[in-house]
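Multiple structures are listed underneath, in structure tokens.
No value in this document is a laboratory result; all are computed from the given coordinates. Every value quoted in this text rests on a predicted model; they were computed, and no experiment measured them.
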Structure 1
Amino acid sequence: MADSPAQKIIVINRKARFEFTVLQSYEAGIVLVGTEVKSLRQGKVNITDSYAEIRNGEVWLINLHINIYEQGNRFNHDPVRRRKLLLNKNEIRKIKKGIDEKGQTLIPLKLYFSKGKVKVEIALAKGKKIYDKREDIAKKDQKRDQERKF
């Protein structure tokens, strides 16, 4: 998905594209409480170890760590609670079909604000083998060397 001017990126999961081959990506809304949104506005979130799964026909984001909001007092949230993702039935059906195939998983790529709402870009992905990761590193080094020459 291309970044539009109305998007303000909160966090990008850089490790995801290194560890996985992205097959298909989706934009989803996320159900949050007030203190979570305020904490996201401060950028206090860790998306690295999170993943999504389908339970009872709903998509849930697991292990997304949103730090506690300092001024939140007793109304604060649990930092690593499961969060529901908002997708339509056709998208969920396609995702479920993809996950049922061997070796595919659902991972978040980035969190961002779009028109005042928090959105998450999730992707159906397949884990990379060690030699694929080495290839990516070699390509990156080669590209960096070419840029230095110019």
Structure 2
Amino acid sequence: MHGQAEAAVVGAGLAKLGVKASQIVQEFGWDDDTDDALREAIEELSGHPLEDDTYADGADVVLVWFRDGDGDLVDTLDEALTNLVDRGTLVLATPRSDQHGHVEPSDIEDAAVAAGLHPSGGANLCRDWTLLRLVAPRTQRR
């Protein structure tokens, strides 16, 4: 039962991030430090293997693993948005504050705004990673 309860919590967290059944999820920034349990949970929920950064068709969700030192976050977000379908979701995974490669929240906020996105919630599903949902604003305010 413990395994089922844990799976339900992970499933609810993934739904909060915008990941649902039958979606195509594209992944950027994979490396040997990414959370394999989270990756497997996404594949199980979506019913599809994660697509890598060379995938050229539309993705419903883009998962970006980003660490301080990986380059320019705005450029990474812009690239990740290339294949995202209308009303798709971008999930940004950054190392937690006690982990190597931590990205300051103010840097994430600035990069998201520069890429035309804003934070729309997060989920605590990984021990070493913070997960944040970034979405395009529904209306442009002036």
Structure 3
Amino acid sequence: MQLADLDEVMAVEQTVYSHPWSRGNFVDVVNNDYEAWVVRSGQGELLAYVVQMQVLDECHLLTIAVKNSAQRQGLGRYLLAMVTERAKRMQLKSVILEVRVSNQIARKVYESSGFKLLGRRKNYYQLNQTQREDALLLGYEIPE
């Protein structure tokens, strides 16, 4: 991911998430050398992206998104496999992430990719002006 990608990243972010990251969040990602990648079609269209960071001996998957028109084509699974393989090459022990309790589609993708429930973070996500939603903490143990 580069600064030049951010207009397209923001377009996807705002259509995929109810509470999208700000452009400033993504500028910080690029400027602070977080590990962030985009997937483009053969015609150059941005289809998906992922952001992760290393924390001690684990990888924290911060965000992952697939453009609505490109969903259900395996891109999310592809990005998850890329993240877990990269973590393995870096000799990390695990990959962790948070997902909204209500996000059944993402939960199924994570679980079918080998992620297991580690816990619950109460009131982690903004739901609306007055309410918050719990997150499930999921983890993937890197095989040795």
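Here is how the numbers come out for the structure above:
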{"read-out": "Label whose coordinates, when volume of the Cα convex hull per residue in Å³ is calculated, return 119 (choices 1, 2, 3)", "value": "3"}
{"read-out": "Per relative contact order in percent (Cα under 8 Å, 6 or more apart), the highest-valued of structures 1, 2, 3", "value": "1"}
